[in-house]
Structure P
Amino acid sequence: MLVVLLAVLLVVLCFGSILLNLVALPGNWLVVVWVALYSFVARHADHWSITWRGVLLVAALAVAGEVMEFVTGMWGARRAGGTRRSALGAFAGSLGGSMIGLLIGVPIPVIGSLLAAVLFGAFGAMAGAVVAEWSGHGRLQHSIRVGRGAFWGRFAATIGKLLIGLLMCGVILLLLWW
């Protein structure tokens with residue numbers, strides 16, 4: 001009975017953790033931590049255990065999410081002709097924008113703050129890329145184009161990482177069920 005409660009807690013913690021991806025925090029890695037802890041604690045359970053192979057599978061998905069986020073985020077600014085400096089500005093801006101969006105929110109309970117975190121993160125990436133590119137080269141029109149690329153890159157990266165987090169939770173449910 002205790003292992004079933006732990007399994008339910010694991011699923012709740014995992015779904016809650018992937019929401020951290022919306023504010024550019026490592027929610028998928030927290031899922032890996034929860035699965036590893038559960039695997040250790042419930043290793044002697046007959047039916048509800050998760051093997052270390054399952055933990056490694058979930059960790060591999062987390063790595064795939066990080067690679068996808070990094071590539072997509074950088075791709076947005078770089079595709080528009082941005083420099084490494086603008087990509088770093090986009091990264092810093094997205095962190096700050098996500099936090100501001102989470103705090104300010106949109107006037108829709110619960111979902112409003114999460115939606116605002118995603119949008120403000122993308123706008124923060126845009127602002128960070130524009131400022132970094134403009135301060136380095138001084139061409140405003142080019143900087144704005146790079147900022148737009150950073151916006152769409154960050155937005156796609158956030159949605160993609162969230163989807164990979166949902167896939168991780170689905171894999172965990174299958175591992176628990178099997």
Structure Q
Amino acid sequence: MNQETTDLEIRFMHQERTIQELNDIVCRQELAIERLERDMRTLQEQVKQLARRLAAEFGVDVDALAARLPGKRIERADIEAEAKAEAKVKAETGSTSASTLTSAGAVLPITTVRRTIADRMAASAHTVAPVTLTTEADATELVRLRKQLKRAELEREILKKAMAYFAKESL
């Protein structure tokens with residue numbers, strides 16, 4: 001019995017040491033992850049600054065571009081394409097007013113009417129509480145009636161076709 005107790009104590013101490021070693025490894029990994037996340041945030045900030053600088057060079061509004069490309073990472077090609085599109089619109093209209101992107105991809109100037117509509121829709125979205133009302137109703141009788149009416153309609157259609165066929169045959 002005494003030997004079993006000693007063996008169990010040794011195994012227990014070995015397991016405790018293994019657990020402590022694993023905890024040390026996990027702590028080191030967590031520190032490494034924190035460093036990597038911090039480095040990643042720094043790099044992302046540097047990329048944002050470079051993209052904004054590039055957009056400023058091309059005269060592109062990065063915020064407007066980001067709104068038109070939700071969820072997509074803005075790349076150099078996007079900024080260059082936007083600059084070309086804005087230059088094209090400016091050349092065609094001679095205007096530097098705000099613009100919008102159509103579903104076809106063409107950039108068009110925003111008219112006063114559209115701006116007013118957009119402003120009022122935005123105000124409505126911010127002032128009206130979104131409410132959804134859900135109600136349950138037993139529609140089994142309606143389904144039964146619908147099936148009955150469909151059957152009656154089908155019978156009428158068959159009757160009409162049969163009458164037309166017999167009328168045609170009798171001529």
Structure R
Amino acid sequence: MDLTNASALVTGGAGGFGGATARRLAEKGARVVIADVADERGEALAKELGNGSVYVRTDIMDEASIANAVAAAVDLGPLRAFAMEADAILVEPWAAHATGGTGIALDHALAREARARLADATMVLAGGLTPETVAAAVALVRPDIVDVSSGVERLPGIKDPHKIARFMEAVVGHSAIS
């Protein structure tokens with residue numbers, strides 16, 4: 001893959017795996033944005049890579065920080081590669097008033113689009129899943145993992161063993177392991 005004149009964004013880019021990924025992308029011609037909180041290592045790696053690569057201090061828990069890293073990548077050229085040091089990617093609805101655990105259902109069309117874009121990644125589907133809705137979500141989206149909390153509660157914070165059992169039955173009935 002030739003990434004000449006393109007940009008790449010690597011979260012956790014100053015670490016071991018992230019740094020190796022950044023080096024590999026730079027070898028392919030990409031100008032790499034090393035997104036991390038390890039300033040000294042990130043700046044040193046950007047200097048080592050050359051080719052216009054930059055370090056951008058990025059806290060992945062802060063939306064503005066991520067937007068800044070993406071903007072830096074776009075400024076370097078068309079963003080053609082994105083790598084992150086994560087075992088899975090959580091796909092859930094965004095709510096201004098909370099960070100997860102809202103019980104708000106994710107639109108299945110958006111979730112299917114996310115699945116298509118994350119074809120090679122482990123996808124965790126969350127958001128409004130209940131024993132009554134999880135089978136359809138799994139059948140339509142085909143996530144690798146489903147995440148549930150409030151969807152199996154009797155009362156806020158109190159899990160219902162019967163709902164958990166029904167949820168699991170619905171998942172297993174529509175998954176690759178059934």
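Only the coordinates and a few stated rules stand behind these numbers; no lab work does. From a predicted model like this one, the values you see are computed outputs, not experimental measurements. Cβ atoms are built from the backbone, for glycine too; each structure is taken alone.
Table for the structure above
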quantity: Read-out log10 I(q)/I(0) by the Debye sum over Cα atoms at q = 0.14 Å⁻¹, computed value -0.97, structure in P, Q, R; calculated: Q
quantity: Entry that produces 4.3 once distance in nm of label points 7 Å out along Cα→Cβ at positions 9 and 129 is calculated, selected from P, Q, R; calculated: P
quantity: If helix-only ellipticity at 222 nm (-39500 (n - 2.57) for each DSSP H run of 4 or more, over all residues; to 500) is computed and equals -27000, the structure in P, Q, R; calculated: Q
quantity: Which entry (P, Q, R) yields the derived value 16 for relative contact order in percent (Cα under 8 Å, 6 or more apart); calculated: R
